[in-house]
Each structure stands twice: as C-alpha cells, then as structure tokens.
1. In terms of FRET efficiency 1/(1 + (r/R0)^6) of positions 120 and 192 (r between Cβ atoms, R0 = 25 Å, to 0.05), which of structures P, Q, R is highest?
2. Can you tell which of P, Q, R yields 21 when percent of Cα pairs over 36 Å apart is derived from it?
3. Given that mean count of other Cβ atoms within 10 Å over residues 48-55, derived from a single structure, equals 14.4, which label among P, Q, R identifies that structure?
Structure P
Amino acid sequence: MNAITQDYFKAYVGLDWADNKHDICIQAADSSHREFDCIPHRVDKIEEWALSLHSRFGGPIAVTLELTRGPVVYALQKYDFLELVPVNPSTLARYRKLLHPSGAKDDPSDAELALDLVLRHPDKFQTLAAQSARLRQLQLLVEHRRQLVADKVRLTNRLCAALKQYYPQSLEWFEKLDTILFCEFIKQWPTLRKAQSARSSTLVRFFNKNHMYRQSVQQRRLEGIRKATPLTLDEALIAPFSLKARLIAEQLRLVLAAIQQYEQKILELASEHPDYELFVSLPGAGASLAPRLLVAFGEERERFQSAGELQMYTGIAPVTERSGQKCWVHWRTQCPRLLRQTIVEWAGHSIRYSFWAEAFYRQQRNKGSNHQAAVRALAFKWLRILYRCWQTRTLYDESKYLKALQQRGSPLVAAAA
C-alpha cells in the first residue's frame, strides 16, 4: 500500500457498495463541488461508469470504499487509472456517529462520508496495491482451506453427537474421527448390529484397504466389536440416527478429500514463490504453516515501516488504554483474524523446534502467564525477528540468533543451555 498525496489524484470517489447497486459521491481535485450517482451492480454499467470517469478526469482517480476484496473491488482493479483506498467499516461507522449523533444512515451519505474522511485525513490511509497473481491465488487457496478445516470440525462434532445417541462404541474404537478410515467405516457399518454381523476377515480386509495395517490395533477393534453391547434396540431411534450419521460421514469424507487437494495445490504454488524458502526454514513452520506465513507477510516490504507496525496490524501487540489514574492492557480486537491465528499457531509450534523459544515460553509460564498468553508473548518476540529476516531477505539462523543473545547476556541462553 502507498500513502495518499492530495496533489497526485485528479478526482476522488466515495463508493458505498451493495449487492444490487452502488452509491457514489464524486469530487474533482480542484473543486469543492460534490456530485452523487448510483450505478447498478452489472459488469457493463460498471465498465461504462469507469470509462466515463477516465474521459472526464483522466487519471489517477482515488476510489474510497469499505472493502479490500469482493466483486466490486475485482471489477475496479482492472482499470489502471483507478486506485482503491480501503476504509475500515468501523472507522467509517465512528466517523458517521461523530457527525450524526442521531444515528441517521443512508447509502448516499455513507459514500460522501467515505470521501470526506479520506480528503480530511489523507495521511491515515493508503491505496490498495495489488500483489502478484501467484500470491493472490495462494491467499485465496489458504483462506478456502481454512474454511474447509472449520467445516471439518463442525461435521466431526455433528457426527460424534449423532453416534452418541445410538452407537457410542464406534467412538471408542477409533482414536480420530476426522479421518477417511472412520468415515468409510460408518458408511459401511452405520449400526452396531451391522458391524457385528460382518466377518472378521471382511473387517480386516477393510482396515488393510484403508491403510491401517497394525495388527494389534485391528485385533483390539475386532474384540471391541464382538463384545459390544447395544445402547438401545429401539429401531425408532437407530434408523433415523444411523441415516444421519452415514450422510454426515459422506459429507466429512468429501471435505477431507477437498482439504488434501487444497494442500497439494497450495504447496505447488508456494514452493514456486521466491520468498517461500524464507518461511519454510523457520522452526516449526514446515510445509503446512509456511504458505500461510508467506501470505500473511505478502510481497510489499514497504508496507510496514517497523516491526511495531507489523505487530499492531497482525493483532499480536496488545492495546493500552489510560484514563485518569487508570491504565489497562487488553486484547486487540480489530485485526485480520486468520493472520493473527497463523502467527500465534506458528509460535506455538516453534516451541518444540527452537531452543530459545522453548526457554522464553517456560520463562513466561514461570511468571504466571497461562499457555495462550505465553504463546502470544512468544509470537510478539518472533515477529521482530521475522520482520528483520523478511526485510533483508535473510534466512533465519538459530545459531546466529543464539550468539546474539549470548553477546547481550540474555538469560534465555542459559535457560536454553
């Protein structure tokens, strides 16, 4: 993103988007007069409107809106004379409340407020710079995969709840429910009666076919199936719940397969990016978290002027509030959630692979911090290191950092040793 300079743009546009239409407020750079318009959300109409702006003002033209992605953003990004200026919706809502305490709200006035906010405070906003096509594709793939993981958790919980009603033994036979093996088992033997009627050789072939070869585990499951006692014999319960469990298992099976496809595609794209080696070499990142870290940092190294800006943007840095004699520190609520989750999750994984990270985590726990607070503190420290590596395009070196800690006399070195 690039800072806004008022003498750069020929015109300013405030856009309040909606599903079916977009309200617009336009002001030329050399005028205080504002015009209002409304265009339908149709590709040809958006094209006609954008080209009319270009023929009238030339370029560049700043378009202020409450989005960083979405259909209208994608439609406008193809015009090189338009530069998008995203405004946080909560910022615009507070600005509206400041000027209209009554709570009055209308789409045309929101478009004007967005325009007015950027014109009055240009130093607080930046234009949206499009990253490379490869990274944007990777970003969407990572987000879609995360949504599928949430679907997996939801379906696993629903499947578990359904099986508890009539077939709880199946939950004891399998350690993990979110596996293709368990889904196939429930699809083939959705009730205890059907599982007990199956031959042992049939069950063994099933386990081998699904790559579960450990004979001790197979034997334990076979014995569990033979000795199991039904929770209920009421077909009025078994029939509907078994149907539900089988259908949920089929959905879960599809989600698991989709996650595998996404992970394969993500790895293919990420491994081709020049910055991938920087993130995959981090302790505890590996092929799973490295693409997410790559997407989190992006390609715009001039976007953050310091590690502190990065810590605040990702939500890792806490917020301090002071009023009179009171002072309190709390969780930062306004931040990209997936980005913060990625950083914290990686910091937690790094404890097992980095000597000083493990020592720092133990230090925080000894101070009385709970697990999550200690991991967030570690993530805060990691971001300063990773920011420097990212800016200089330097691979992280654990031994080099330990030497730096030793030179500073850090207690982490003695703890790590």
Structure Q
Amino acid sequence: MTTTTLVHRPQSNDHAWWRGAQVYELNAPVIGQVDHDQAVSLLDHAKSLSCDGVLVRPSLFSLGDPGLEDLRRFSDAAHARGLRVITRLSGALGPVTGRHAHDDNPLTAGQEALGPGLIERAEEFIDAGVDGIDLGAILPPEASEETNLDLLSRTCAELLMLVSSSTPDGILGADVTAEYGDSLRHHLQKDWFHHLRNDRLFLTRWDADSITRHLTASLEEYERFGAPPAWRVMPPYRYRPELEPSDDRRWFVTDRATRLRRGTALQTLMLALPGAVYLRQGDEVGILDDDKDDSPLALVGEVNRLAAEQGDLLGSPVATVRHASRLRRDRQLPDAPMAFVSGMGWCPDDALAILVRDTLVLANTTSASISLPEHAEVLLASHELAHADGRLVVPPTTTVWCVADTVA
C-alpha cells in the first residue's frame, strides 16, 4: 500500500520573491577583482539558470572607496536583467564545526568586524543599489567564545531596519550550522532572517533514512517559527578533502567520481524542494571544489567555458540545472506541499521518494538500478537513464523527477 507522509505545507499566501528564490552564489570576492564585462558575463550565466538573484562577496572596499562604483554598475546591470543583488558583509570562510573550525577566520574578518563599521558598510552597499545584505556563515557560540548572540541579534535588527527602509523587497540572510540546534533556533526565533541557510544537506549521509531525517528536521524547525526553508548542498566555503569532518560517513566522504555524482544527484533533489535554493558558482557545471581555481578571474572563465560546452548537450550538468530550474518555476514547486512516499511496489524501501505538488522525485540511494513503471513520464534526470524490457531504468546515485500520477 502506498503511503504519503506530509512534512510541509505552505504556511503563507505571501508570494514575495525571496520565499521561493533561486540564488546564484559567488563565494570569491569577484566585484572589484574582475572587469565589468567579465562580471556582467556572470549575470548572463545566472539568468540562463533562471535565477532570481546573485549573492556576491565584494572585495574589501573601505568606506567611501571608489571601487564601490563597480558594485553600483554591477547592480544596475543585474537589475536590467531582472536579477537582484545580495552582498555578503562577513562570515567565516572555512568550516564552522569539526576539527578545522578555527583554521580560518572567526565570525568576521578584517574590515567586516561585527560592530562599528559593519552598519556603515551595509549602508554603502545599499547606496550602491544592492537588494539584500548577507552575513555569511555565523560561528555558533558553542564553537567560538567570540560569538555573542545578543550582540549579533542587535546588529541583525539594525540591518533589517536598514534593508526594509531602503530597498523594496530587500532581504537579510546568513548561513548557520544545524549541528548546534540551540543557536539555529535562536536565529530563527530572534533574528528574522529572510534566508537562514543551514547545512543539513551537507551533513547527511548517502542513504534514504538519513536524508529523510535531515529534511524533516529542517522543515519542522523552520515551520515552527513560520520561516521559509532555504537550502544549499555544499557549504559557503570551498570543501577540500583535508577538511573532512570527524564523521566519515557523510555523503561527500568518498572518491572524487562518486562525490561528483552524489553532489549532482543531491543538487537535482534540492531544486525540487519547497523554499529558496542557493547554487554555488561552479557546482552547476560539475566542478569539484578542489578543482576550482583560486583566481576569481580564472574561475569565471572556466565556468563560462564549461557552460558553453555543456549548454546544448542533453543531460549535461548545466543543461540539467537549467531544465530543473524552469520546471521548478513552471510547476510551482517553491510554494508546494511536500510529502515522503513509501510502499510503491516498484520502488525499494531504501530509495528516497518525495512528492512535491504533482511531481514525484526519486533519489536512488541504493546500490541497484530501479525500473520505473511502464508508463512513467520522466521530466528530468541527474544522469543518463537506461532501458530494459520497455521500461526506463534509474541507475544508482541518480535523481529523477516524474509526473506523479504516471508512477504512483
């Protein structure tokens, strides 16, 4: 018997853009380091992915720096393309939990220090035409004694007032870790971020039970405080094998080829989830973090080159993201109800099946291929499907989207 377990229903009739936004994230300080034409090429690429906005980390301009004019031109170019610009003010550049939590900078860095100067910096970014402010990754006080949640909440209140009074539909965002639940709940209850991204999809293991637990916990936490979920697969910093956490069963702790395939399958799953989603630069064309060039200029060129090569290839990483993004919007998935599905005769219990409105999403987390029902209508797949006995076959470590009433 097929069973559906509802875990999310839209709580608001508010259809503000940010509730279901798709944002393209640049985690290198691009603005001020690449010329205007190269920066604009990023916007054209983000637009081709059906993104609603871009999250950028400008170079460390001092107050009144003429380099802010580059940000103003970038914002104008984004708005001309129907994109919003969110600027990251601060945040840890490395892991916030685990063995390497203190290897990089703490909560904030250099001119981005929390307190005097941060509000003024945000004001200058707002004056340059941006549509949102982002604090980046917040170190929980359990991991750093330097983090003062009360001070951070007061700063967030000031930033929220600044954004809401200066920018129509402006937003405030940040990254937090779900490993410290008290801090996560503090931010959900006290700080009123529009986008509070957590790392549950990064912390999960590659099995259906683990993914189910992490998705359910995240949705419950956010709905408890009336906040829309905001998803990401990878953290805001660049993952490197030497930064692996102590738990070696995370989905990404594996060989390079499997890590790339799992990451692509999870990204395809994420794009079907209700709420907002963030895509990091390079992930959409299949570049692993340890292969991403440290030079923002070189990385822009590599992403553009791969996007051009892959663009017309059915089933390529960037073509899959573009198709998923269009379907996400056309099928109204950002504000859809979501349920886990079990008991379908053709689907093993140890595979993950999710119903999002009228789309059934299957992530094959098993070690065997799965044959879809004879009349299954597949909308997209993270990797190439096989055929056997007149049926489509989903290989291991592959995510597919299907029209629900053709498979359930």
Structure R
Amino acid sequence: MPDFEDEDHKTLSPADIIVPFDDARRKRGRAEEGEQQRVVIIAAPYIWTDPANIPLREWLYGRLLVRRFLTVTIAPGGIGKSSLIAAEALAMVSGRDLLGVLPVRRLKVWLWNLEDPQEETTRKIQAAAKHYHLTVDDISDRLFVNSGRDHALVIAKEIRGGTIILRPVIENLVQQLREHGIDVLEVDPFVSCHEVSENDNSAIDMIAKEWSRVAELANCAIHLVHHTRKAPAGTEVTTDSSRGAKALTDAARVARALNQMSEEDGAKAGVENHRLFFRAFNDKANLAPPVVASDWFRLASVWLENGPAGGDSVGVVTHWEWPDPLTGVTGSDFDQVAIVIRGGTWRENPRSTDWVGVAVAKALDLSTADKTDRAKIIGLLKVWVSSGSLTVVERLDEQRRSRKFVEVSDVEP
C-alpha cells in the first residue's frame, strides 16, 4: 500500500490515516484480479431490557448538549455566536444559571476558537465574567481555552484519491479530553477543523461521524459552531441554511439555529435597537417554534477598563424574555379600559387618529409614542380580542365607508 502525501508534501504512513472511501475503479480492479477481502459481520441479538433499567440520556446543559453526542449551532456572522459560546462555557464551569439554563453540575469545558487570537477570546470571557460577577474561584481549573492562531485543529484532509482522517490528531485529542476529564468540547468554527470541500457530502459525513466517535471515546459532548451560507438579509436561519453539505446537521443529535431579531419583531417587542437581540431554537425536528417561544438573548456592552475612556468595549450575551403584555395588568385595569372604549368610537387601524390603542393608553397611563408602551398596547389588544373580551365589528363610518371598529364584548368570555 503506497504512502500518502498531504498538501505540504509531508509523508503520512498508512498507519497514521484512515482511508474511508474507495473509488469504483479500484474496486472493479480488485474484483477483476480476484482479490477478496475478509469481512467479519456478526448479527447482534437484541437483548430485552426493562425500560426502567435503560440509562437516561446524560444532558449536560439544558437540551443543547448531551454526553456522547454531537451538537451543531448554525448562525450568520456578526450575530454574537462566539460571545454566546463563551457565556455558555462560563455558565457550565461555574454551575450557575447565567442564560436561563442551569447546568446539571459544574462541568469542565474546553473552548477551542479556531479563528480569533487567544487574547480576543480572553476579552469575551473576562467581559462576561465581569458582567455576571464571576471570580477566579468560579472558573478554577474547569475551563480550557485554545486558539487556532497558536495551534491548528485539523482532523481531516483531502488528498489525491479521497479524504483522510488524521488519526494522530484524533488520538491526541481524545487523550487530552480523557486526561482532563472534559465534559464539553466547543469547536468554533467547524469549517476550520478540516481541509476538505464543504460541499462534499460524503467527506463531511465522514468528518461529522468522526466527531461523534470522539464524543463516544472521550465520553463527552461535542459542540460544533457552523456558519450559514450567504442569503438575503432577513432570511430565516434553519438547519437548511448551514454552509456546505447537509451531512453535518444530519449527523448531529441537536441542531440549534440562531436568528437576529427582525425590525418587525423589534417593533412588536418595543425594543430600541433590534440588532442587539437574537433568538435560538432547536431545528433538528425541522419545526421552528413561534418567535415568542424561542430562547431570546440580548447583547450588552461591557467595558474592560483596560485603557483610557474605559478601554475595550466587549459584547456580552445576556438572557432576555419576550415581553408579556399582561405583566402587571389586572382585571380592574381591563375594567378601566372598557369604560374608556364604551365612552367613544374606536377604530381597529393603528394609523387612525381614533385607534383603540389610544383608549388603552389613556386608561392605563401609557404612551402610544413610546415604543415599549405601544408594543404592550398592541399585545394587550391582541390578547383581549382573542379571549373575546373585546370584539371587532364592521360598520359604516360618518362618511358611510365600511370600517372596522373595536368594542367591548357584551358576552362574558
């Protein structure tokens, strides 16, 4: 069997590689020469197991990371995914609920950013630690951080005739994971951990399965962060948006998609800068939840105080809840709204000077000009109409044009 050469012209011996593919021509050639390979396949009998004795899946961080399985996060650039990964790592090593998820216990996390220099990852970590009031004792010896600028992490290469897995790299990686008892390995981004065509479905499938094999051998969770392909602004990100071959997300146990808040959703939520907000959902089931049911995050700016005028400003990911319009609103508040609505004629159209939201604002001491208040008013009207407390009726206005009006329902909801 001949040696293989990588693109740097360094010779790799057959023992150092895994050759997963064989083209049809070589297979036909061996068949014509009468060459036969010894293949041992044994059918494993199923062993009946009491369901009560089947071990639970070992979820480590919410329903995102599970031991011995692969998780993939798909996100567009500039949304804050690296800051999210850093904050989640701090939540896991400290054992604290920083982002709305309580880890099962204090975990050991290895964060390997293959794009940024070490000091940039340090900025993200220390900014998040400052925001969440974490100390060195909260991290202790549980966080490991590497940079691709200092040491590459390439587990697969494309050579003449196919793709190879670099076995020495895998063995070294598994050895380190075991030695330090790592619970979660985060690799950001996926594209930098291999040197094969992103669109080669067979090659990407092999790499994804190798990462799953690492998770099994090291008894840890593997989290790969992946970019989206280019798409028009505002396009919903799903597993189908991931760059290159789909085999990666197909092989993952969990595939999480990140989406920046749209301007329209920003208006509904009543926020000033919608670009500071993004949401996450598990898209493995190919069923995206409603916007309000997603996990929402907000980027907060933290000054490191490492120079004049506050030094570096770093974005830190924080947990954010989609506003509930009913928060702080009681039954007696609706009674006040009902009195105002009954005392006038109110249109459903928000562009009308007689919009019913004006009546709500008057009753509850809110402002239709304030973004947050206006979003709350719109949310309240939607709830009250859906519940039947308010009803939309169509009739003629003073100019005998058909219009929609909002009235208090005479029927008890």
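All of the numbers you see were taken from the coordinates with simple rules; none came from a lab. Note that the coordinates shown come from a computational prediction; the quantities given were computed from them, not determined experimentally. Cβ atoms are built from the backbone, for glycine too; each structure is taken alone.
1. Biggest value here belongs to R.
2. Values: P: 49; Q: 21; R: 44.
Label of the originating structure: Q.
3. Details: P: 14.4; Q: 22.1; R: 6.0.
This figure was derived from P.
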